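Enquirer: Before anything else, here is the set of structures, which you'll find just below.
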Structure 1
Amino acid sequence: MADCHCLGSIYDFRVAAVNEEGQGAYSRPSESVTIKDPYDVPTQPGPIDVNELTDTSCVLSWKPPIRDNGSPIIEYIIEQRHKSDPSYIRIETPTPVTECYHKIDDLLTNGEYDFRIAARNLAG
């Protein structure tokens, strides 16, 4: 068998018994197995609550994903947009957001915003 265990590769397995008389016949092949990461991306975090509202800031809080799908959450990615803008922009933070809350500064007074949050683990 080749040394490459590339993601997405498909393998079938067969076994044969060996004793002092020699090797027996191979078994029928197993069901095919696809090589994949042992984990997947997390589910969506819970709904966003907006708290501590001022003219130019607010604190967002949310519930963690129901499932991390095998890999702990590394960070939360927060994006915002003005209600009139179709594009979300990632909020850059000096350190990764690892808790289920974050203060958003530099908002426009009387501005209307949408926020969304994604959780990231080793799978993405």
Structure 2
Amino acid sequence: MHRTPEHQFQHDHTIASLASHYARRQCDVWTNPANDVSKEFSGLHPDVIVHDKKGYFLFEIETEESISEEEALSEWAEFDHAWKVWYLAVPAPKRNDAINVVHSMGIEHCKVVTYQEHEDGIPTFSGIP
């Protein structure tokens, strides 16, 4: 998906914020921001890979403009086929839109979680493990 520069910045900033959240909890964290797809899990490249004593948590970060059936077909379906559980992080106001796309496209192993950016520029996450 091609994002506008503003949405690409938001995407990458959200990846970094989520990674920082888990790093503070002393988890191992790997990221794939922008076009950096150097970290893989089961042959795929989620935006954030977290490992702790409970196992692995895999996250795909979307912005308002990337919640679509096109994105579901190009990425989410692959993740859903490869992993038993993975997390789709979307802007809080777009939660219902994301859930509708997930259901309409038959995505079964995805848990939709949300983030909301505050005035200080730091997003908070809801529903993450």
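Enquirer: Of the structures labelled 1, 2, one was used to calculate FRET efficiency 1/(1 + (r/R0)^6) of positions 19 and 35 (r between Cβ atoms, R0 = 35 Å, to 0.05), giving 1.00. Name it.
Expert: On the way: 1: 0.65; 2: 1.00.
Source structure: 2.
Enquirer: Tell me which of 1, 2 gives 0 when you compute helix-only ellipticity at 222 nm (-39500 (n - 2.57) for each DSSP H run of 4 or more, over all residues; to 500).
Expert: 1
Enquirer: From which structure (1, 2) was relative contact order in percent (Cα under 8 Å, 6 or more apart) calculated, if the value obtained is 26?
Expert: Working: 1: 26; 2: 19.
Only one of 1, 2 returns 26 for relative contact order in percent (Cα under 8 Å, 6 or more apart), namely 1.
Enquirer: Rg/Rh (Cα atoms, Kirkwood Rh) computed as 0.92: which structure among 1, 2?
Expert: Details: 1: 1.32; 2: 0.92.
Of the structures listed, the value fits 2.
Enquirer: Compare Cα Rg over 2.2 N^0.38 Å, for residues 11-82 alone across structures 1, 2 and report the one with the greatest value.
Expert: On the way: 1: 2.30; 2: 1.10.
If we compare Cα Rg over 2.2 N^0.38 Å, for residues 11-82 alone over 1, 2, the biggest value is for 1.
Enquirer: Comparing FRET efficiency 1/(1 + (r/R0)^6) of positions 27 and 91 (r between Cβ atoms, R0 = 41 Å, to 0.05) across 1, 2, which structure shows the greatest value?
Expert: Numbers: 1: 0.15; 2: 0.95.
Top value of FRET efficiency 1/(1 + (r/R0)^6) of positions 27 and 91 (r between Cβ atoms, R0 = 41 Å, to 0.05) goes to structure 2.
A short reminder: the numbers here are calculations on the coordinates, not readings from a lab. Note that the coordinates shown come from a computational prediction; the quantities given were computed from them, not determined experimentally. Cβ atoms are built from the backbone, for glycine too; each structure is taken alone.
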